[in-house]
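What follows is a group of structures, each given as structure tokens.
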Structure 1
Amino acid sequence: MQKLIIFIWILFTPVLSISQELKCAVQVLSSQIQSSDKRVFQTLKNAIYEFMNNRKWTNDVFDDEERIDCSVLLNITNWDRASDFSGTIQIQMRRTIYNSSYDSKLINLVDKHFHFNYLEYDPLEFSEGAYITNLTSILAFYAYIIIGLDYDSYSPLGGTPYIQKAQNIVNNAMGSEEIGWKSFGVKKNRYYLADNLLNQMYRPLRNCYYSYHRLGLDKMSEDVNASRAVITQGLLSLEEIHQKQQGSYLLQIFFDTKGDEIVNIYKQANDAEKTQIIRLLSKIDPGHTTKYVKIKK
């Protein structure tokens with residue numbers, strides 16, 4: 001009788017989803033490496049895939065369809081035929097827009113300060129409390145940045161706990177020799193990415209991620225004009241950052257990622273909206289002015 005009760009309890013007790021947060025595609029390019037044996041790059045790819053996709057990064061429960069769609073692309077340009085690698089790593093993430101089949105990119109950046117040591121088949125070890133290897137610190141850093149920006153897009157400043165985790169990784173890694181973690185010299189690196197995201201001055205950008213996506217794109221199927229107006233207000237708020245910090249790394253990342261999408265959003269706007277947004281974007285993102293003028297075509 002006792003066994004029957006236990007069986008019935010197991011049968012009807014809801015099973016909690018323990019799906020990991022990330023659905024991360026991984027590529028490792030090695031076309032610039034002259035070697036007849038490139039097995040290590042496939043092994044590295046598999047190890048990174050397992051590291052990103054099979055680790056629990058938060059305490060939240062994710063259904064499989066809720067996992068964050070992202071990718072990492074390693075372009076290895078130097079390898080000493082042993083354990084020393086260097087090149088670049090590109091990070092992308094996408095967010096599905098409600099009531100549509102459209103995925104909006106939230107981040108698309110290339111980190112040029114990418115150097116690490118890896119021995120084939122060695123486990124990729126990581127600890128939140130200590131710097132173990134440069135490779136796992138970089139991967140974990142971007143995992144938390146991805147999660148943080150995703151959460152920001154669903155609730156105001158919702159990603160703060162995860163961006164703080166990314167900053168903790170920076171703090172743990174600052175004792176290493178890698179310039180991607182340093183607070184001096186290079187102004188566009190992992191240190192400044194985390195630091196700026198938590199800086200009060202960049203609060204308008206964090207809030208823009210929410211208004212642009214949750215109050216803007218997610219509502220497009222209900223009212224295109226009202227949703228676009230919300231997006232406009234979010235973009236207008238970014239002028240405050242530009243006035244204080246021209247050439248901002250965060251604004252560069254944002255517009256490198258969203259530029260083409262913004263053009264498509266405003267192509268159907270009225271002439272007054274088009275004029276307003278072109279004037280704004282040409283001021284705060286002058287590097288993409290030739291792209292923004294296409295809004296009027």
Structure 2
Amino acid sequence: MYIEDTYCEAFEGLFARICITARDERLLKRAAYGATALPLTVFNESEGGVEKWLSANDTPDGRPGAIVQVWVKNDPARLEYELGKRIRQGILVVPTTAVFNALDSSLRIDTMDRVGHCGDGYETVERRFGREMIAVPIMMGEFVIERYLGYAKGVMGGNLWLYCSTESAALEAGERAVEAIRDVDGAITPFDICAAGSKPQTRYPEIGPTTNHLYCPALRALKGSKVPEGVNSIPEIVINGLSLDVVKSAMRAAIENVSDVSGLSGISAGNYGGKLGRYRIHLHELLPFK
């Protein structure tokens with residue numbers, strides 16, 4: 001396996017980090033996955049991911065939990081709107097759920113306007129679990145959410161491309177990369193395994209980014225194709241993290257965990273000439289490659 005001498009571009013974004021809890025793991029997973037589905041930052045909306053799962057011993061209310069992140073580009077008002085939307089439609093509607101702040105930050109979002117008032121004026125502010133909570137009456141009891149949720153700046157868009165000979169090898173390498181990143185505190189993979197890397201240039205700007213045709217194996221015969229010989233599938237792993245160091249650690253962990261996958265011939269990364277993001281993460285700086 002070779003590591004291409006290249007870099008990925010990453011850029012600043014804003015994120016909220018919350019703890020979701022529920023009565024059992026089935027309901028918890030439904031809420032966590034529902035609240036973080038559909039990465040939509042390319043449409044100036046939001047994206048998210050599950051950072052880690054928590055035991056009942058590690059949550060404010062003693063129930064199973066998950067730490068999830070929700071991200072937008074640098075716009076606090078957009079983050080407040082998008083976070084409220086994902087909590088209301090992805091978490092509040094799932095029976096028995098609750099939401100707590102999971103980020104120590106001086107920047108805070110008041111959840112009353114976007115979530116608390118779902119109680120239509122019947123919501124209450126109470127002290128529970130040593131925190132200021134909003135209790136929203138719903139048809140299956142109540143939904144409780146911490147009044148203030150912290151947010152901060154982080155780094156979005158770190159990525160790896162895995163050059164694989166077969167679809168099966170690509171899926172194995174992708175799963176192993178995502179698995180390794182889950183063990184890095186503060187990192188998420190908003191797409192998990194992404195099958196469709198894109199590019200800024202497009203013939204159809206009205207729909208946003210389109211397929212990165214130079215790296216599509218099905219278009220290998222086109223002039224200018226950059227698909228290496230023998231490569232038939234290229235999964236992309238996108239990484240967001242609380243800091244640049246977190247993103248680098250996640251990339252390093254992923255590379256180490258896929259290095260012995262049969263059918264993986266090389267690793268690269270996506271960049272666009274330094275025009276997309278302020279951070280350049282060079283692959284050869286992550287590990288002492290020979």
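Numerical summary
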{"item": "P(r) over Cα pairs in 5 Å bins from 0, in percent, for residues 44-219 alone derived as 1, 8, 16, 21, 21, 15, 10, 5, 2, 1, 0 - corresponding label from 1, 2", "result": "1"}
{"item": "Computed 12 for relative contact order in percent (Cα under 8 Å, 6 or more apart) - originating structure among 1, 2", "result": "1"}
{"item": "Parent structure of the calculated result 14.1, given that mean count of other Cβ atoms within 10 Å over residues 28-35 is the read-out and 1, 2 the choices", "result": "1"}
{"item": "Which of 1, 2 leads on mean projected area of the Cα convex hull in nm², largest value", "result": "1"}
{"item": "Structure from which 1.8 was derived, distance in nm of label points 7 Å out along Cα→Cβ at positions 212 and 276, options 1, 2", "result": "1"}
{"item": "Comparison of 1, 2 by FRET efficiency 1/(1 + (r/R0)^6) of positions 68 and 204 (r between Cβ atoms, R0 = 30 Å, to 0.05) - largest value held by", "result": "1"}
{"item": "Read-out helix-only ellipticity at 222 nm (-39500 (n - 2.57) for each DSSP H run of 4 or more, over all residues; to 500), computed value -6000, structure in 1, 2", "result": "2"}
{"item": "Which of 1, 2 leads on Kirkwood radius over Cα pairs in Å, for residues 84-163 alone, largest value", "result": "1"}
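Only the coordinates and a few stated rules stand behind these numbers; no lab work does. Because the structure is predicted, anything quoted here is derived from the model rather than measured. Cβ atoms are built from the backbone, for glycine too; each structure is taken alone.
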